[in-house]
1. Can you tell which of I, II, III yields 16 when relative contact order in percent (Cα under 8 Å, 6 or more apart) is derived from it?
2. Suppose you compute distance in nm of label points 7 Å out along Cα→Cβ at positions 88 and 152 for every structure in I, II, III: which one lands on 3.4?
3. When FRET efficiency 1/(1 + (r/R0)^6) of positions 56 and 200 (r between Cβ atoms, R0 = 41 Å, to 0.05) is calculated for each of the structures I, II, III, which structure yields the highest value?
Structure I
Amino acid sequence: MSKRGRLVLLGGPSCVGKGPLCNALKALYPQLESKLRKLVMYNTRAPRPGESEGVDYYFRSPDQMHRLNEREDFILLEVRGDLQGLDTAELFSILDSGQDVLFEGNPYVPQAIWNLPEMAEVDIQRVFLAPLCRAEIIWLREQGANVREMLVDVMRRKLLRRTQKQKGILSLKDLENIEKRCNSAPMELDLAWQFDWVIPNHDGEDSDNWNAFYYPIGDALQAVEAFAALLRGEPAPYAEKWEKNLWPVE
């Protein structure tokens, strides 16, 4: 029997830069990226510009998702107002073939995956992409800042810039979606300490630092270098470990 593959779980708030990070990994480290098979989730939201069925998500209606959830090997989660689902039979089939699997998305999904009883025998690498670094959080708390409110504002600005790049003029529905996503970020950072590593990254999906200059620069470069090092099992000084009480819960 072939050795079971490794599961890499990359989580973080919406617009923190998970997608660009994976694209940069493919561009800079194609041999490393080619060993990872993307885990394709099911989703009830509409495709974004450039997204494809079966590549980014399996796009299904809410009714279809609830029917899929009648199966024992299907996980259904509510993520920022949308339903996301995972075919666990497909996941274990890939892992049992010996291939490594990469998930990137909302951090509640990795939590649901690693809590499956069958995951006890799987080599899992948990990586969280955060819009603030550990030192910033500690400093802001020392100043008496409301860090949760500040994070919401940080993510709101990132999401506004990203959505404007995608759509130009924004509708009321777009603005409501942005508010839902930025307000979910503090709760999602509550999960960061449960991941093996946290990679700080100020260059979200709205940033030119990923590809405007052909090569990534700034935090974008540091983030992809750290992610690549972790995937190779090498030291990654830029990556952090967060203690449980680091992120403010009040």
Structure II
Amino acid sequence: MRKNIVAGNWKMNTSFNEAIELAENLKSLENTFDKNTEVIVCPPFLYTKTLIDIFYDSSIKVGVQNSASNEEGAYTGEVSAKMIKSINADYVIIGHSERREYYCENDEILNTKLNLVLKNNLKPIFCVGEQLEDRKAGNHFDVIKSQIINGTFGLDKEQFANIIIAYEPVWAIGTGETASPEQAQEIHLFIRNLISEKYGNNIANNISILYGGSVKPNNAKEIFSKTDVDGGLIGGAALNANDFKEIINSFN
């Protein structure tokens, strides 16, 4: 059985003290979380180890928002998968649309990052998604297929079984727009079928596919009710502990 997962991507938000307060608030609410949902928080890099220490006796997992495309060396400002593993983080977001768009991360770079993350026994959350013009032109299936194939299909079965996919329609990130539950289900099923064609039904049926795109407490329940939607990669709503809790509990 694949996991229900809710991951909070804090992006470039919160001061150090605000991050501590938010983490402590989440920890205080943990006993109210749906026990069948894996909860992940991905703070800015600077705060990762602090949050790992806060959650050391908690079921809440900590991830990071990016990882370098090199193992080590003279790459000023970069953080490697090996470094991330050394502080006991669990997850790495790879290929978020903001990284693809603002930092020109293409499929080749993301595939390199994915392999380094897996090599260091971290769990990747690999993001795919189309721009508004792709959706309007009816090219969204082709875009998703290309990102999945070029980004992940070089993995063997064992490697692929250890990744999480996140579908994030770029036109619905930070815009207040949300793909309808039916649109989300359509793409999630398309992704699962692609995986099945490459790796077989068993792996496809056990891969968690998350939806990311303006998920909030008032729409999470309907989105998460869809058969192939296994949770969410949450942006703005993850910065409010009570909103995040409501989203976590939206599977019930």
Structure III
Amino acid sequence: MKNHIGKYTRERVSDTPFDTDDPNYDLYKEKVPQFIGQAVYIYSFEKKRIVFANGWRDLLGYENEEITLLKIVSITSERHYNFSNELNDKALQFLKNIKNDLDKYSFTIEVEKKHKNGEIIPLFSRVGVYKSANGNILEIIGISEKIHSRKLGNIMQYAAYGPEISNFEDTLNTQLFDELGISRKEKEALVLASKGFAFKEIAQELNVSSSAIEKRILPLYKRFNVKSLPHLISFAYDNHIL
């Protein structure tokens, strides 16, 4: 497997942890939500380092002072590594062209990370813009928690959120499929198909056109190398998508 970090991300990611002597650290500690079972980081593109981290020992066995953005990237499981890094890279590339309401954008991903003891931990992670100025991202925030309800398969699941949500997620869809993944919009259509809804009925349920549903479901045949809708639904169950 070819493991890589996208060029756009690689130029902006460092292996520098936060500094508790930073005068702003206490301000982050007061402002950033911290919940049991969640780990959080804030990364500054200006300082090119983590400026706040909390909850990582309970989640993945690392002391907060050990956490860096490069470590968070590098401890992704082998089967999820490429897609996860491509998603990060493409999302940041998309957002560099957004100049308004940057702090309203985020994306989620279900991803496996390696615990410090070597155990593979399935996580639900959300990454969003925490601070911006003059159309530039200054800081991002990442929040992760363990998935207890089900196993993760080889197919990664993700979603994008923001004022230009349709454009954001559609852009990611068109760029991410050297590796296997499925978006939130594709999955919601597939869920209804698995319940026996026809494409026209799915379109009515989701308040979109029938052609929009075709564009969500039919590309999955080629992506997952299946020959029919029943085969696709069976594949989705086998790979813990449904």
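1. Values: I: 28; II: 22; III: 16.
Matching structure: III.
2. On the way: I: 3.4; II: 2.9; III: 1.3.
Matching structure: I.
3. Details: I: 0.95; II: 0.65; III: 0.30.
Once FRET efficiency 1/(1 + (r/R0)^6) of positions 56 and 200 (r between Cβ atoms, R0 = 41 Å, to 0.05) is worked out for each structure, I has the highest.
Every number here is computed from the coordinates shown, using simple stated rules; none is lab data. In this text, all values refer to a predicted model and were calculated from it rather than measured experimentally. Cβ atoms are built from the backbone, for glycine too; each structure is taken alone.
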